[in-house]
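Asker: As structure tokens, here come the structures.
What follows draws every value from the coordinates through simple rules; no lab data is involved. Quantities reported herein were computed from a predicted structural model and do not represent experimental measurements. Cβ atoms are built from the backbone, for glycine too; each structure is taken alone.
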Structure I
Amino acid sequence: MVKVLICDLVGLRLDAAGRPDPSEVAAHIKARGGLFHPGAAPGAYDPARVNFYYQPDLASEAELLAAAGEGAYDAVIAAATILPEATRFRLGGVRIGAGTGNMRSASWGGGSGVGGQAVLMNTPGSNARATAQMAMKAVLSVLPDLPVDTLHDLVLAGRFDTRRDLVRYPTEKLEGMGFAVLGFGNIGAEVARLAQAFGMRVGVYARPRHRERIEAAGFRYAETPEAAAQGARVLSVHVGLGPVDAAGRAANAGLVGEAVLAALAPSAVVVNYDRGEVVDVPALFAAMQSGQVRHGFIDADLFLDAEGQPFGPLAPYLEPARQLQGRLRLLPHVAADTDHPSRVEGAIRAVDQILDAIANRRVRNLVGDLPEGYEPAAP
């Protein structure tokens, strides 16, 4: 008997009772021969089938350890939920979406998937367009910097004359502005294409193996984040957390720091719809106080503990956002997750991948090491 924990939402549309509806993924699990349980349902299982237990309300470390700290589940599917190191899943885990920094179980060696005995996978690309479009929505809300709400109010109040007042609201077009993209995975590549469509000059920092593809697409390749940011009016981050060391620090934590922010053009826009830790928060706050960065947009996980206190990667941004009075806009990691079809697609892919790994020992979208006894799935 195999038990799989699903600890994040797999449907974002509401059902008749006003609750997020997992029925599409539940139906797919049934079609694949599995059994879907809406909740922990202790003792409810079919020993001849793979049993999926849907518990999207698990959030805190204490809740997750109580549910899965002793190997109660054989595998896990997660999206934003941070799985503590002490959770155990002997057959592996799948992260819905790209990046696996939240998949910290020691079963597969943490978020990098290096070490451990279980397999770690993700579903890259399933939410790339949704995330990229939300990143561009953030940019377009402030560039070109025409104050449309102010002008609307003036027109309705009868206080605007086009002949006389137009000169008071100069702006700049997007064409020719520099746009720096850090990372060239599915999301970074899509953001670069969207910026290019607006006539912006796109520079991309990524690993050298991507250089040929970046330049073939008409983008400037940059060997360092600082080189990508040089003179850019917009910076958009899509590198993920990267491998986590023995001390628990991710390789890309603080990647966007003082040097990168100083390389931008004055009054720049910074968009981090990636992982909150990738940006050095004190450095961003200082840059925004000085005017070097005019607008910031952050989308990162935020949770509430039993006392209602916020924690997670978005929490360090809360006080700076209060002080910056609207110039630093925060989203609770919903840029990709507000798109119902993308979440369902990613969840269905996760189900298929975990079933293939369990039944056939085949692994698709491997992250980190391939454990003994498994083989890569055919492309």
Structure II
Amino acid sequence: MSTAPHPLRERGIAILADLVGFPSVSLRPNGDIVGHIEAYLAGHGIACRRDAHEDGDRFNLLARIGPQAEGGVLLSGHLDVVPADAAGWTQDPFRLRRADGRLHGRGAVDMKGFLAMVLAMAPEFQARAGALREPLYLAFTFDEEIGCFGAERMPAFLARAGATPRIAIVGEPTGMTPINGHKGGMELVTHVRGAAGHASKPGQGVNAISVAARIIGFINETAAACAASPAAGSPFDPPFTTLSVGTIHGGEARNIIPDTCRFDWEIRAHPGDDPHRVLDQVTRFIADEVVPSMRKEHPACEVVTEMLSDVPPLATRDGSAAAALIARLWTNQPPSVVSFGTDGAYFQQAGLDVIVIGPGGMAQMHQPDEFITEEAMDEGLLFLGRLCDEMCGQG
């Protein structure tokens, strides 16, 4: 969608430059970027509330514009970004570079661009706060990239704040196409402890890498069984629960029987399928088949699987008020579904009607020289302006 330069484009770009300057990589303290946003909003008469992680170093942020009343629309974005290896970039990834209509920097599209647009529009919403028929909420989360850990806390945070929004708009970079469903995501790591020895006498040890390979083989068999039973009429691609092993680490040298090995893997559950049922199949195989055979050789051998995150799916809903809102404001294109997860699942758990839509392209996410276009910034600002009009009864 081609648009003329938005009047707030330069304000949004300046805010984006500030946000990109904070290297808010997942799991790191984020008090600096949170404090910056708090000060900016306070300067426009908008109060914020923090929700602190138990470590006291990472925070969610919630702000309200308009009446303290039931209902409302919540705009959600995550503050964290994936790591950036400077070697893959043509410049400092945490310094915004503007060139040829593109705005380059880590998080520029995923998803500090959306945050910058929301913050650029916040004074406009605040100026019309008395005309808003229901409150507008801004909800910014931590550690989405590694498991939606901030969003997991959002239902309780909203309840403590007395906030009862009815619609959540999660501004992931979908190219301004609406998404109303996604798979769940369970992230796991399995640790294998065998017994070391000299490789010339393999029978005197327990090869942890070989044991891991046996478990991975079963995971692949389980994945194949899921693929053989796709959900009829499913809109997802692929239309079944998937399992995948991403990394494996083990061993010290070619001539040493490795006594440890670990591998990272995941289950992406199709809505309606229980990932815990799938996980139980793997853990039963480990307990019934793998560990007993290891302990016949060395009693101290063990296999431990650790769950790192368990993000629920975002279920599609008929008669969605969020989808209807997007149809009025932006596009009649029917919402689609995706196989990756978002914070939206936890807002749905809190009772909100959720839609995922935002400016910028997914192809630019998690890449060196990540960027969002100036035109995409214009689109996001135009959309938010229409939302403001709608909420003031002028849509």
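Asker: Taking FRET efficiency 1/(1 + (r/R0)^6) of positions 21 and 165 (r between Cβ atoms, R0 = 35 Å, to 0.05) from the coordinates of each of I, II, which one would give 0.10?
Answerer: On the way: I: 0.10; II: 0.70.
Of the structures listed, the value fits I.
Asker: Determine which structure produced the value 22.1 for Kirkwood radius over Cα pairs in Å, calculated from the coordinates; the candidates are I, II.
Answerer: Answer for the origin of the read-out: I.
Asker: Going by Kirkwood radius over Cα pairs in Å, for residues 149-212 alone, which of structures I, II comes out largest?
Answerer: The maximum falls on structure II.
Asker: Ok, one more. Could you tell me which structure in I, II was used to calculate relative contact order in percent (Cα under 8 Å, 6 or more apart) as 25? Before the final figure, lay out the partial values.
Answerer: Values: I: 16; II: 25.
Attributed to the structure labelled II.
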